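Below you'll find the structures, each written out as structure tokens.
Every number here is computed from the coordinates shown, using simple stated rules; none is lab data. Please read these numbers as outputs of a predicted model, since none were measured by experiment. Cβ atoms are built from the backbone, for glycine too; each structure is taken alone.
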Structure 1
Amino acid sequence: MESVSIPLGVQPVTQRRVVRSEWTKLISLRSTRWALAATLLLAIGIGVLACIVFETRWAHLSAQDRADFHPLSVSLAGINFAQLAIGVLGVLVITGEYSTGMIRSTLAAVPRRLPMLWGKALVFGATAFAVSLPATFIVFFVGQAILSGEHIDIALSAPGVFRALIGVPLFLTAMGLFGLALGAIVRSTAGGIAALAGIVFVLPPIVGLLPTSVANSIDPYLPSNAGGAIWTITPDPGTLAPWAGFGVFCAYVAIAMGVAAVLLVRRDA
């Protein structure tokens, strides 16, 4: 049997080298910096602003508003917006290559294709977590320092707080990977962003139009609602348990990534 030799000076394709290549591409994109900056701005800025508003207006709030108030929820007010920014970046990570035609060069360098997808997922997931983890703790400590002026802050050791603060970066990372998978499936920036926004922001209100019994059965299992359970302190009735909900969301991400992998192998670049 004839052996296949590698030409002198040409290194074999390994997953480690693919990961290094994807890291180089990710940090060299201007869209990466802008999207990560937007994630930080939304997560920290909106959370701090919300804490300032509540601290300033606390003496004038009604008894019902005070009863509905939770210091952690206020600090994390920006996460619902940050999830869109990180999800859009996930879409752009792969659709940007399709729009410029660079995907053909990428797949020529990595002909087996799947290592490229796993490399993108690993690099982007690690980056998203590394950015969102400190942002979450920053907005928590800054927000609670602001709320302490009215003695309405909450301690890190309070029940559920640490779990929620760890849950936020896990949720944002999973949302980014969900966006990446959708982008790989549709291979279009506009289509990927539209799909992400539709699933995360449009689908829940549509389900809310269904009969109450049906809506209550479906609503907890929607991707954003299931995933959001991991960082929710005061869940609505019927909401999934934190880790169970996050597990459901991870299942959505895994299914989307699996579909993306199958299509990546079967379709032409």
Structure 2
Amino acid sequence: MDKKAKKILFNTYWSKNGWKENTERYPSPEDFIYAKEKGLMFDPFTISHDDCVKNIVQLGKIITTNQVARAFLSSLSTRRLDWRSAIASYSVAKKITIHKYIPVEYGRFYDADNAVTHIGYTCAICQNSRYGIIGQENYINVDLNVLNFERIKWGGVRHGQLIYTLFDLEQFAKETIPQPQSEDIEIFREILKAIKSCDPTDYPSALSHKLAMIPLLKSNKDERNIIIEILACIGILVPKSYNRPEAPKHDWTYATYWRGEDGYNTSEVEKYFGEYL
């Protein structure tokens, strides 16, 4: 990954104070051209839901389970978080079949007077394919650069959104992924041990704290939370019940209802990582 292009991408969205204001997210034309030539920044992108689904399904057939598992493991010691993201997008892709967009309401938004200001819609077929999958009817002039920023900085934060799934897998298909090292395998074994050590009532946040105690896993809180989200997305962390209270404030999607008593799904661990363990 070109260091200068990565810096241009990161400086577009991030400062020492966190996210930049929308009005500040403009690199110079010269910087944009450079980052674009290096494959880290992109022009606005437009695609329909139906074409997005077709492309995702095709990528799900081309990319293999071994490739995404190898990438996830290899990311643990190298901190190549973009490699880490693809296994979740691949899991989403394998749940989707070719279909047309069918709208269904998924949320209403209200103003201070409790009047409806907006009704959100998603694709009913996508929604029924798997919890957390969101499909819009059309994606018009989408900013792929912010998706790439999130993908490289944290390992992706929009897993399940069709446009991110497509973008993530398209970028992953261009990569050459090395075999994981012994350190990677050891880190993953420690992650599994951390999951097993959770108390029955532990929320995902408690597991995140436990991951922070793994010496070989160099990470910050956001990165650890994304690891948990990815493991939940691919079916390794599966709640035994969805009839549970949510944490008062959280950013979880797939891991929302997981608790320590649920442990991890050994069959899914074997499916993705068995040959390495």
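Looking at structures 1, 2, which one was distance in nm of label points 7 Å out along Cα→Cβ at positions 124 and 252 calculated from, given that it came out as 3.0?
It traces back to 2.
Computing relative contact order in percent (Cα under 8 Å, 6 or more apart) for each of 1, 2, which one ends up highest?
Comparing 1, 2, the top value of relative contact order in percent (Cα under 8 Å, 6 or more apart) belongs to 1.
If you rank structures 1, 2 by Cα Rg over 2.2 N^0.38 Å, for residues 28-187 alone, which sits at the top with the largest value?
Comparing 1, 2, the top value of Cα Rg over 2.2 N^0.38 Å, for residues 28-187 alone belongs to 1.
Upon calculation of semi-axes √(5λ) of the Cα gyration tensor in Å from the atomic coordinates, which of the structures 1, 2 produces 28, 25, 20?
Source structure: 2.
Match the computed value 55, 21, 9 of Cα extents along the principal axes in Å, for residues 100-147 alone to one of the structures 1, 2, and report its label.
1
Suppose distance in nm of label points 7 Å out along Cα→Cβ at positions 12 and 236 works out to 3.1; of 1, 2, which structure was it derived from? Walk me through the intermediate numbers first.
Details: 1: 5.4; 2: 3.1.
Clearly, the read-out refers to 2.
With helix-only ellipticity at 222 nm (-39500 (n - 2.57) for each DSSP H run of 4 or more, over all residues; to 500) coming out at -15000, pick the structure among 1, 2 it was computed from.
Working: 1: -22500; 2: -15000.
Comparing all candidates, it corresponds to 2.
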